[in-house]
Structure 1
Amino acid sequence: MRFSISSAFLPVDQLLDIARAADRLGYHAIAVPDHVLDLETLDTPYPYTPDGSRRWDTDADWPDPWVLAGAMAAVTSRLRFFTSVYVPAMRSPFQVAKSVGTAAVLSGNRVSLGVGIGWCREEFDLLGADFRTRGRRTDEGLALLEALWQPGWTEFEGEFYSAPRMTMNPTPTAPVPVYVGGLSEIAFARAVRHDGWIGDIYSTDEAAGHAARLRELREEHGLEGDFEVIVALTDAFTPEQFAVAGERGVTEVMTMPWAYYFGLDATPEQKLEGMERFAADVIEPLRVSGR
């Protein structure tokens with residue numbers, strides 16, 4: 001079982017200190033969310049709350065994920081970074097390939113690309129991207145990214161994107177893992193074609209059910225090898241409870257560990273202390289037990 005720090009809605013001026021502490025304390029990664037902008041009024045309901053309201057305050061910070069990953073990589077040595085989740089269909093895939101590929105090179109291949117198709121039609125509209133075709137463009141865009149990250153000359157021809165013979169340097173020297181978010185069967189099918197799935201906030205039973213469905217789909221397609229299942233858990237607090245989640249298919253838990261000790265409104269000092277305590281109370285016992 002591995003643990004990543006969720007950086008969602010945290011003040012930007014706290015993030016480098018959190019990254020340094022996570023690197024030192026044995027956390028696996030930092031998860032970075034993505035929105036380009038936050039509109040005051042939306043017709044599109046937020047899909048992850050019962051009433052469609054957003055989880056964050058209007059003053060929440062939304063730093064660019066790849067600028068942030070580069071900054072955090074510069075002050076750490078082993079910590080990984082992944083997006084939870086990035087919406088490539090709002091952008092040019094060529095710019096996505098450049099940003100992610102550069103972050104991969106500068107970090108020493110410590111980044112993973114977590115993607116979703118996006119939910120906010122108004123944000124797509126403001127960025128000049130077609131909301132209706134976002135799923136198909138995500139699939140094709142991921143194929144184009146893979147081609148652009150190969151060394152040497154490449155070319156690509158698809159329904160939405162085409163690339164004449166070209167190079168894009170610098171090139172990552174190792175594959176960039178791709179994780180897919182979403183709860184639909186289409187999202188699950190997209191995830192199993194890649195390296196893992198990023199979920200939301202679930203009970204252990206709910207997370208285990210999603211992990212089981214993903215295993216079924218992988219078996220149906222004859223897929224083998226490592227596959228990540230990354231979620232936040234509402235009902236795991238002890239090493240034993242996290243170990244059970246791991247045995248049932250969860251590979252990594254996103255968390256704000258200070259919340260267990262001080263609540264979500266912890267001070268910067270309490271956040272760092274909470275990370276220390278969680279590492280001692282949970283991460284180290286699991287490491288020693290080999291779970």
Structure 2
Amino acid sequence: MAQPSLGVCSWSLQVSNIPDLVRLSSEVGAEVVQIGLGDPTHGSWDEGDGFLAALKESGLELSGTMIGFPGEDYTSPATIRQTGGFGDPATRSERLDIFRQAVDQTAALGLRCLCSHAGFIPEDDGAERSSFLDCISEAAQYAAEKDVLFTMETGQETASLLRRTLDELKMSSLRVNFDPANMILYDMGNPIEAIEILGPDIAHVHAKDANPPQASGEWGAEVPLGDGSVGMAEFVAALERAGYCGPLVVEREVGDQDERVEAIKHGISVLRSIS
């Protein structure tokens with residue numbers, strides 16, 4: 001199997017303009033970049049309305065896009081459960097508008113994968129789950145009309161719940177952005193086993209490592225790639241068995257910029273040695 005492209009998430013580099021993104025993505029050895037489209041979590045861009053044009057002219061190879069939403073609160077697992085993605089019915093209309101704009105930008109860049117956390121998926125059948133799935137379906141349908149994939153990022157639900165949801169909705173434009181560390185950070189199961197469950201629908205991958213929470217209701221701890229509980233060699237092998245042949249994009253969400261740059265360099269080096 002050909003070696004996958006290795007990349008970096010733009011927000012992990014904590015940059016605010018395209019020239020700095022070009023410089024630092026080269027410095028860490030990234031071959032591709034997943035680009036954050038601008039939100040409180042994934043950064044804003046100095047280029048403003050000229051952002052897409054500047055990105056197209058940059059020469060960067062892009063693996064996809066990422067969008068989050070104003071008001072998402074990652075202080076604790078409990079706060080993001082309340083505020084994340086499309087979970088709160090009161091914010092769905094506004095967030096669907098933001099999502100549609102992100103789909104339009106993704107299509108304008110000629111990209112297929114738009115990643116976002118969908119929010120905590122209700123598990124029990126009933127009105128709450130039905131209305132949530134209706135919202136996800138609406139988002140995925142808009143993406144389909146623009147030939148874009150809505151890749152839901154793993155972590156805020158178990159793999160079996162996400163599998164059940166994908167099977168229930170049966171939408172070819174609804175896929176998975178697989179982040180193994182998120183499953184550990186949220187204490188949502190074994191990421192290697194999750195690949196076996198979700199494999200056919202994995203369209204994009206974050207390479208990130210973590211150790212589990214020390215107590216219920218707390219976050220796990222993100223650690224440098226290869227130092228945590230994922231098991232990176234086994235992770236890469238499981239992706240290959242599942243037939244995934246896309247990029248492995250390093251995400252780092254802790255530390256200052258210098259610390260992140262060094263951690264990302266290390267992560268890309270680790271992946272290069274095992275993939």
Structure 3
Amino acid sequence: MSNLTNYHSHCLFCDGRADMESFLRFAIAQGFTSYGVSSHAPLPYHTPWSMEWEQMEHYLNEFSWLKKKYNDQIEFYLGLEIDYLNDEYNPSSIIFQELPLDYRIGSVHLLQDVNGETVDIDVAAPIFSDIVSQHFDGDLKSLVQAYFYRQMRMIELGGFDILGHPDKLHFNAEYCQPGIMKEPWYQSLILELFESASKHQLMVEINTKSYDVFNVFFPNECHFHLLKELDLPLLVNSDSHYPERINTNRPEALRLLEKAGIKTVRELHGGKWMDIPIG
């Protein structure tokens with residue numbers, strides 16, 4: 001199989017379920033040509049799913065050691081998935097820009113509720129429904145608008161290469177209000193988001209993590225035609241937390257991208273991003 005690359009995965013430095021070397025060894029066994037690890041970057045407070053700043057030196061050293069050890073078997077790259085928290089703490093912050101990374105993924109998992117409390121919205125759908133009621137006064141539209149605002153503000157501030165799982169919110173939003181994605185105001189937000197990504201020359205991730213369970217990609221397959229129209233550079237990433245899932249749903253994503261008329265995906269080779277034909 002061609003196009004065997006992945007740049008979004010989580011190991012034991014954050015909420016992944018195996019050490020960094022286990023992911024790399026599995027990628028080699030599967031015939032991957034290029035692979036990157038991207039732990040959740042530290043936040044200014046503790047969470048169960050992000051790194052701690054005290055781990056950063058170990059993270060960098062572990063990567064360097066493995067890169068040398070497996071240099072003749074695979075191209076190995078180092079990234080971070082960095083959250084937009086606010087205008088002071090986001091992928092563009094100097095604390096992240098100074099790190100010796102090969103790439104940065106910018107993502108939104110957190111929102112401020114009506115009381116200014118930080119809330120994790122990247123949760124199971126029933127929990128998300130409770131969050132809408134308890135933290136946003138039942139106003140799903142307001143929550144969705146806040147989510148898109150944060151994604152677009154993150155893009156404006158810059159400092160990252162890959163837009164992580166864009167519009168991942170839609171799955172939970174549809175759970176609360178079926179058909180919400182077809183609302184004109186929602187469609188306008190989607191268009192504005194991807195136009196902004198195009199303007200700032202970002203790569204956009206097709207996140208395959210949930211396809212085998214929920215039959216959904218992030219962004220949704222229904223937006224693939226828009227990605228083609230805007231000629232956005234795309235990557236297929238599995239967002240894997242388990243080594244054995246680093247290639248999960250990749251063939252399906254590539255097939256549907258081809259069906260939408262998209263002919264290439266972006267891959268990292270020789271330290272440079274390249275557009276590689278699908279197939």
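We did not get these values from a lab; they are worked out from the coordinates using the rules stated. These numbers come from a predicted model, not from an experiment. Cβ atoms are built from the backbone, for glycine too; each structure is taken alone.
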- Note on the structure: Across 1, 2, 3, Kirkwood radius over Cα pairs in Å, for residues 103-150 alone reaches its greatest value in structure 1
- Calculated from one of 1, 2, 3, FRET efficiency 1/(1 + (r/R0)^6) of positions 135 and 215 (r between Cβ atoms, R0 = 30 Å, to 0.05) reads 0.60, and the structure in question is 3
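Starting from the value 13.2, 45: which structure in 1, 2, 3 was Rg and Dmax of the Cα atoms in Å, for residues 175-262 alone calculated from? Intermediate values should be presented prior to the final figure.
On the way: 1: 13.2, 45; 2: 12.9, 37; 3: 13.6, 40.
Computing Rg and Dmax of the Cα atoms in Å, for residues 175-262 alone on every structure in 1, 2, 3 gives 13.2, 45 only for 1.
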- Query: Which of 1, 2, 3 yields 1.3 for distance in nm of label points 7 Å out along Cα→Cβ at positions 39 and 55, as computed?
  - Reply: 2
- Query: Comparing distance in nm of label points 7 Å out along Cα→Cβ at positions 71 and 87 across 1, 2, 3, which is largest?
  - Reply: 3
